[in-house]
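Got some structures for you, see below.
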Structure 1
Amino acid sequence: MHELSIALRVIEIAREEAARSGAEKITGVELEVGELSGVMIDALEFAFSSVREEKGLENLRVDMHIIPARARCRECGKYYKVKQFYETCPVCGGMNPELVKGRELKVKSVTVEQPDTEKSSL
């Protein structure tokens, strides 16, 4: 299940970003996942639910945005939706599509909580 390694890497990326900004706590992660990325959304959600507590992020909110797959026909130039990698062009029947969207897997944003400037050290 490579979704577990994806969830762990996303948490690592979020922690790196939080450290760079001097944040105290990670509260959310926003992901873009393409329809043809090879990622099973249900498995990724399960992976996040499994590692949240272990990583001390029980309240971490994970928002996933599914990016629909689109191709451009290299013969007629038309753009069209696809559900698999090599669908023929619905306009000209061309069999050489260029996948232009749908393979994404990226961290779009990380939401953090900054340290309270009013707090004092004891």
Structure 2
Amino acid sequence: MDIKELVETWFLKWNEEDYQNIPIAEGFKHTSPYGTVDGKQTYLDLIESNKDKFLNNKIQLHDTLYEDDRACARYTIVNSAVGFTMDVSEWFYKKGDLIGEIVAYYNIEGDISEERKLKDAT
């Protein structure tokens, strides 16, 4: 897949809540204001431990840019059940035929409530 197909598949899988099949490499790395997660299984374990935060969301994609083996996307995550929205910008980096790295930018204002904090995947 090219980078455009990978990013489109990423968002499709998240909107379908099929996170087990997101197109990420074994050495996947995800960096966000929460920190850096290294490794595909570590990332999937984090999602599994925090399904209440990662699932039941819909992604409203606003903009995408594609260039060779990298892409940038700007979108809003919406969870109407709990009244949560978050604007996100992410850089995607291709590694082989999969997404090797994502660097995410979003603003977390104030203290994060206990129920919104991510649980340790270990």
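Computed from the coordinates by the stated procedures, all read-outs in this text should not be read as laboratory data. Predicted, not measured: the structure shown is a model, and the values here were computed from it.
Can you tell which of 1, 2 yields 35 when relative contact order in percent (Cα under 8 Å, 6 or more apart) is derived from it? Of the options listed, only 1 reproduces it. Work out which structure the value -8500 belongs to, where helix-only ellipticity at 222 nm (-39500 (n - 2.57) for each DSSP H run of 4 or more, over all residues; to 500) was derived from one of 1, 2. Going through each structure in turn, the value belongs to 1.
Quick one: Rg/Rh (Cα atoms, Kirkwood Rh) came out at 0.94 when computed from one of 1, 2, so which one is it? Matching structure: 2.
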